[in-house]
Structure 1
Amino acid sequence: MNIVIVAPPWFTMPPGAYGGIEWMCYWLIEGLSRRGHEVTLIGVESNQTSARHFIRSYSEAPSARLGEPFPEVAHAAVAGEAIASMAPDVVHDHTLAGPLLAFARPAPTVITAHGPVDGEIGTYYRLLSSAVSIVAISDAQRAMAPDLAWLSTVYNAIPVEEYPFREDKEDFILWLGRMNPEKAPHIAIDVAREVGRPIVLAGKCNEPEEREYFRREIEPRLGPGVEWTGEAGTERKKDLLARASCFLFPVQWEEPFGIVMVEAMACGTPVVALRAGSVPEVVVDGVTGFICDEPSELAEAIGKSDAIDRHGCRDWVGRRFDVDAMVDGYEDAYAQAAGQGRA
């Protein structure tokens, strides 16, 4: 197939550290290209993927402007103009503004809902329903808005072989994610102290709301046994995930997916998480970690996680969340979208 991938404009691909959507796009492009599809990437800076064609909107990624509307609108305008001169079989758009141009496009447009689908974003997706087909990243996400124009569910994935497996673990607990109340690193610190284990925290903390949350909730909790390392690059993240005794995920929202849980299990590291959103789809309770209903249950689960089979964690990820499985899902989604055509 001739496939156009419209990536977000905020980071290069692959990103140096934070950039979950960009990593997903990168691995998808690599998988599609290996299978012989002709992929055009619309992105920023330079093409470090296997896409055969590349269209640049920004010579330098506007990462510092993340959250502002204009860079994405301008990026969408570049994408729209470029696609108008092509004849792709399908356009796969990962931006917020870009799908607005699908109404005037003869080729089918597939979008992936990378975040929540309630509130204003749900209303937006409903308004787009006659122009796009939507892929969910978990059944839990899909169930939050069952009336949307869902095409299928395709789990995010990783190249499992690129993650270091380690059976012998160190004593520390790991928390990794965005610095905000939804990811709840403050709960992770409190639980680690309760069980008497050191904890390492690594994550993104550069937006004003993230810095304020860090100042209010994390700084007062720092001290012996609590290490804050800032945002971890790719290799540093993999190293931490492989060495940690367990990965703690005390999520406080309906998590649409949570790829970091998959990354941890790929390294043979069990996940101890609160039940929310996609967590029961990603973690097998009692097999690859433990799922708790209340924060008060996390401490006991951490103690039990030492008995989890490390090889079983990696095997589970290899069967369910490897890149090949994601590419299979999107190949099917593209074929469905192309077969449905446009009214």
Structure 2
Amino acid sequence: MNALMHPTVSVVIPVYNSAATLECAVRSAMVQSLRHIEILIADDGSTDDSAAVAQALAAEDARIQFIRLPQNGGKSHAMNVMIERARGEWVAVLDADDEFDPHRLLNLISAAEACGSDLVADNLAYFDSGADRILRTGFPAFATPRLLVTQDILSNNNSFADFDYGLLKPVVRRSFIEAHDLRYYENTRLAEDFYYLLNFFVAGGRGCLVGEPLYKWTLPFGTQSRTWTTTGAGPWRYNYRDALAANSHFITQMQAKGEWEVVAMLRTRAAQYRVMIHYLDAQRHAAEWRWMKALLTILRHPSTYALLFNRIVGRLGRMWTQLLGGGGRGPSTVAQEGSTS
């Protein structure tokens, strides 16, 4: 009972139409070697059996609290609801199609306490569900945890790269969240975790990074299987216009705080979003056999040339690899950002 009243970690799981993967995600939290945890599951207006799966798991384990939200409000809203209800010393996000290593929470909390940090994150194991295999890690592993500072976020912010720090799945000290009123921005469904992480560091937070991949991240688009996951193919994933508006909100916010390095980084990110807007507009025109309109869209926006060239080279490379009997790599991270809620 005491562990339930004062858990060390609150694992928060936002869910939207994830019935096929939810049980594996939740059980990866249930079997953590750090036992003093609570698990909050917020069903964000799912239309599949997600709620039934969550309720069955809650009936099995008293540490699980099920929250049914009345309508779909997006991952950020679900996260804010759960964080407000969390009782743990730490808050750890787990997406409904991902999994924890059994020792993840114990290792991360130990590292955070040793570093004296209010946030800790780890490497990611990139999982292709269509191929049923881990393909690689987010970054090269290292043995000793190191400090994670604002400059790391600023210098690792290339949305076109295979990995940027916005993909990290942090565990954050709840007292810091409350002291700084740290909340997810609810007016976007793209790169929510990135902006949350950014606000943490702008608020003066101190982070710790663990090099071991203890979080299995399911790629929305399997770069070897060339298939979308059930939670990865929603039309919201391509709403870079919405993301651009959200980014403008943060530029204004950071200007007011005099965070000029952050503003410069966000302007670079805005330029990357604009490239994706034009590129995906052209892609949609081509899919609808409006070839001239697709060509004109590309020609009018030279910023898309490099991305188009890389995609063509990537496709040719995959075709060549398949001829040789192997697999291939897929689209860059910028086309995979988004939420499962």
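The table below lists the values:
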quantity	calculated
Label whose coordinates, when helix-only ellipticity at 222 nm (-39500 (n - 2.57) for each DSSP H run of 4 or more, over all residues; to 500) is calculated, return -13500 (choices 1, 2)	2
Entry that produces 19 once relative contact order in percent (Cα under 8 Å, 6 or more apart) is calculated, selected from 1, 2	2
Among 1, 2, which structure scores highest (criterion: distance in nm of label points 7 Å out along Cα→Cβ at positions 82 and 218)	1
Per FRET efficiency 1/(1 + (r/R0)^6) of positions 18 and 114 (r between Cβ atoms, R0 = 30 Å, to 0.05), the highest-valued of structures 1, 2	1
Structure responsible for 1.23, with Cα Rg over 2.2 N^0.38 Å, for residues 170-273 alone calculated and labels 1, 2 on offer	2
For 0.25 (FRET efficiency 1/(1 + (r/R0)^6) of positions 146 and 290 (r between Cβ atoms, R0 = 41 Å, to 0.05), calculated) the corresponding structure among 1, 2	2
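The numbers here are math on the coordinates, done by the rules we state, and not lab data. Nothing here was measured: the structure is a model prediction, and the numbers come from that model. Cβ atoms are built from the backbone, for glycine too; each structure is taken alone.
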